[in-house]
Every structure is written in structure tokens, then in C-alpha cells.
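Each reported figure results from applying straightforward, stated rules to the coordinates on display, with no laboratory input. Keep in mind that what you see is a predicted model, and the values were worked out from it rather than measured. Cβ atoms are built from the backbone, for glycine too; each structure is taken alone.
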Structure I
Amino acid sequence: MNSKLFIQAISRFLMGLLTVSLLIFLPAGTFQYLQGWLLLTILFLPMFAAGLIMLKKNPELLKKRLNAKEKEAEQKAVILCSGFMFLAAFILAGLSFRFGWMMLPLSASIAAAIVFLAAYALYAEVLRENTYLSRTIEVQENQQVIDTGLYGIVRHPMYMATVFLFLMMPLVLGSVLSFIVMLCYIPIIAKRIRNEEMVLTTGLPGYGKYKKKVKYRLIPFIW
């Protein structure tokens with residue numbers, strides 16, 4: 001086991017867990033926010049398990065996933081906007097619980113949690129199919145175009161999964177207002193996809209032909 005990579009991964013995991021917990025429970029003013037605990041459970045337990053699996057079977061992929069330093073100026077702006085969106089969404093969810101602003105019933109949160117876990121499974125399948133996935137927009141050495149499996153249906157199945165993941169988060173938290181904020185992710189991810197495809201078309205041999213073969217970027221028959 002790569003001890004340095006393990007320490008880096010577990011540190012990032014614990015920091016994420018602490019940050020999300022504070023953003024949810026501090027505005028809520030209480031730890032008795034059941035939907036908050038539900039989100040933490042379905043978000044971080046699968047993340048921890050996936051991290052252990054990647055550490056054992058594909059440490060290079062885990063290393064890529066931990067690398068979040070974007071080189072593209074446009075993508076830096078996308079990451080910044082996403083950060084503000086998550087900050088606002090989590091805080092607003094906590095405040096909504098605290099003051100009773102347009103909260104959904106627990107049954108709706110449970111239904112959203114089921115969809116969230118299904119999207120998580122989709123995300124895991126994408127990671128299995130494409131070992132070139134990193135968190136930054138770049139063309140890697142010896143990278144090849146993946147055009148089978150989910151990549152034979154849409155060009156960006158990982159982003160398709162994240163759309164469901166991110167839109168379900170505020171619903172798991174039971175906050176309608178937070179969901180409205182999280183809808184900002186749709187134009188944000190569209191902007192990221194356009195820039196990513198420009199980089200891949202220029203730097204990855206065969207990607208232009210792949211775009212002609214698989215016509216839809218994110219959602220089959222729509223876009």
C-alpha cells in the first residue's frame with residue numbers, strides 16, 4: 001500500500017466530511033437534523049469504500065482523482081462558481097431546516113437518497129470503464145478515446161452521473177430552496193463540457209471522430 005497516497009486520501013476525506021458537516025449542522029443550529037445525517041451517510045460511506053478499492057486496485061486513478069489543480073483558466077472559473085454554489089446550497093439547507101422554509105417530507109428525502117445511490121453506482125461504473133479520468137481538464141500521456149459501455153451512449157457519462165448526484169443532495173436534505181440553488185450546476189457543467197471538448201478535440205487523436213459517432217454529450221436524445 002502506498003502510505004503517502006493513503007495519508008493524502010484520508011486527509012482529503014476527513015476534511016471533506018468535516019467541512020460538509022459544519023456547513024449543514026451549524027446553520028441548522030442542531031445535530032437533530034435527520035436529513036443531514038442521511039446525506040452524510042450516503043455521500044461519505046460509498047466515497048470511503050471507493051477510495052479503499054482504488055487504493056488497492058488502481059492507485060494511479062486515485063492519484064488522478066485527488067489532483068484538483070486546473071490548468072485551464074476557464075475551468076478555474078467553473079470550479080470557483082461550483083464552490084460558491086455548494087456553499088450556498090448547504091448553508092441554505094441548514095437554515096431551511098432551522099426556520100422551516102419550504103421543507104420536504106422525510107419520505108421525499110428517502111426517495112432522493114435512493115436515486116442518489118443509483119447515480120453513485122453509475123459514477124463507479126464510469127470510473128471502472130475509464131482509467132484516464134482525472135478531476136482536471138487535460139490530455140494524458142498515452143490516453144485513448146473510450147467509446148464502449150456508457151461512453152457509447154453519451155460522451156460524458158461521469159458528468160451525467162454528477163448531475164443526478166448534485167441535484168439529489170438538496171432533496172435528500174429536504175430543502176426546496178437549496179435545490180433551486182443547485183440548479184445552477186446545469187449551466188456550470190455545460191460550460192465545463194464545452195471547454196473540455198475543445199481541449200480533447202485539439203489534443204486527443206480520434207476524439208473528433210468519436211464526437212460524430214456519439215452525438216449526445218450528457219443526456220441521450222436531448223443534449
Structure II
Amino acid sequence: MQPQKLYEGKAKIIWATEHPEEVAQQFKDDATAFDGQKKGRIASKGVRNARISAILFKLLEEHGISTQLVEQIFEDTLLCKKLDMYPVEVVVRNYAAGSICKRLGFEEGAAMKKPMLEFFLKDDSLGDPLITEAHIEELELVSEAEREEIKRLALKINDVLSRFFAERNILLVDFKLEFGKDAAGNIVLGDEISPDTCRLWDAGTRKKLDKDRFRRDLGEVEEAYEEVLNRVEK
């Protein structure tokens with residue numbers, strides 16, 4: 001019997017499994033940027049992102065943060081708990097880069113006085129816009145109690161990952177997180193943590209080691225993803 005495809009997005013395919021509370025998350029080599037206006041492929045991206053995500057999710061579990069990871073079952077596929085995902089993404093910023101520079105005039109690379117949290121609505125048709133907590137309340141997307149827990153978790157994740165990457169001579173510039181509820185109603189980290197969803201710079205040279213190399217046509221895209229994997233595996 002062919003496995004049932006539950007969902008296919010820009011970077012992953014979600015497959016049903018024999019267990020109703022688990023799904024298989026397959027990482028693709030496809031790459032998109034600028035709300036899908038730019039498309040391409042990054043060789044072996046799926047394999048590298050799956051491995052990086054598995055390592056980082058296990059690290060977070062060791063620090064008391066619940067994630068949807070069960071185990072890595074193929075080179076490009078993770079077995080995960082099925083989650084009811086919140087329609088909101090959280091972006092944690094330690095340094096200025098990307099959209100915040102365009103919106104507010106920050107100089108790229110400027111360090112934030114403290115980690116900054118931003119919320120974005122998960123809606124491709126609207127371009128995943130930045131939203132405020134007032135918008136979240138008005139649209140009834142996430143309750144106040146859930147929002148406070150998500151903010152607490154996001155900052156704890158940032159602390160763990162920033163220290164982990166610093167030990168590997170990498171700056172965690174910013175990154176996106178997605179959360180959902182498991183079958184028991186617990187708030188759980190989902191999706192992925194990889195060079196697709198993080199900005200990662202070499203701490204010494206500030207060379208970009210993430211999807212910005214694809215976005216900006218900087219070249220050496222595959223090499224950057226491989227470099228991150230090599231350092232994360234140390």
C-alpha cells in the first residue's frame with residue numbers, strides 16, 4: 001500500500017503512518033524565497049536539514065523542551081508526533097538581519113539589546129505578515145496563557161541554541177519556530193530547526209551559512225549547509 005500524503009509544503013512532505021498520533025516528515029531539496037517568487041533546488045538539502053533538525057531537537061529535549069521528534073527513520077525523514085499546529089510563527093532575533101532591516105532601518109548585524117520576539121501569521125496568501133499580540137487576540141489565534149508559554153519556550157530555546165552554536169563558532173542571528181499541541185494538549189515545538197529556518201553566521205568572518213546564500217545568489221549554498229552539519233555533529 002502506498003503511504004498517504006497528508007500535506008506537501010515548500011520544504012517538506014508530511015506522510016501518514018500506521019500510528020494515528022505520528023507522522024513522517026520528509027525534507028525536500030526544493031528551495032523557495034520571497035514568498036515563493038524564487039524557486040530552485042539545493043543538492044542534499046533534505047538530508048542535511050533532517051539530520052541537523054534531529055540533532056537540535058534532541059539537544060532541546062535534553063534541556064527539558066518538548067519537541068515533536070520521535071526518531072530519524074530515513075536520511076531525509078523524521079518520525080514525529082502529530083501536532084495541531086498554531087497558525088502563528090515566532091521569530092527570535094539576536095542580531096538584525098532580513099526583514100527587520102528593511103522595516104525599521106536596522107544595520108545588518110547590529111546586536112539586539114536583548115532577544116527580540118516577533119509573531120507572523122502563517123498564511124501564504126497574505127505573505128505570512130508580521131502581526132502584533134493585539135492582532136492575535138482579535139483573531140483568536142492563540143490564547144493569552146498559550147502565548148505566554150510559547151514566549152517562555154522560545155526564549156529558553158534561544159538560550160540553549162545560542163550557547164550550542166557559540167561553542168561551534170557560529171552566531172545564531174535569528175530563527176523561526178513553530179509550535180503545536182499534542183494529543184494530550186501539551187504545547188510542543190514542531191516543524192524544523194535548520195539553515196532553512198535560521199540565520200547562521202561564522203562567528204569570526206560573519207560568512208553566511210544559511211538559506212540567505214540562496215536568497216541572495218551568494219553561491220556555495222550546498223557547502224554552507226554541509227558546513228553547518230559538520231559543526232553541529234561535533
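Annotations for the structure displayed:
- With FRET efficiency 1/(1 + (r/R0)^6) of positions 40 and 184 (r between Cβ atoms, R0 = 25 Å, to 0.05) derived as 0.05, matching label from I, II: II
- Comparison of I, II by FRET efficiency 1/(1 + (r/R0)^6) of positions 56 and 128 (r between Cβ atoms, R0 = 25 Å, to 0.05) - largest value held by: I
- When distance in nm of label points 7 Å out along Cα→Cβ at positions 80 and 152 is computed for each of I, II, the largest belongs to: I
- Structures I, II were shown, and mean projected area of the Cα convex hull in nm² at 13.1 was computed from II.
- Relative contact order in percent (Cα under 8 Å, 6 or more apart) - highest-scoring structure of I, II: I
- With Cα Rg over 2.2 N^0.38 Å, for residues 24-95 alone derived as 1.25, matching label from I, II: II
- If helix-only ellipticity at 222 nm (-39500 (n - 2.57) for each DSSP H run of 4 or more, over all residues; to 500) is computed and equals -24000, the structure in I, II: I
- Comparison across structures I, II (criterion: distance in nm of label points 7 Å out along Cα→Cβ at positions 48 and 192) gives the highest value for I.
- Structures I, II, by mean count of other Cβ atoms within 10 Å over residues 8-15: label with the highest value: II
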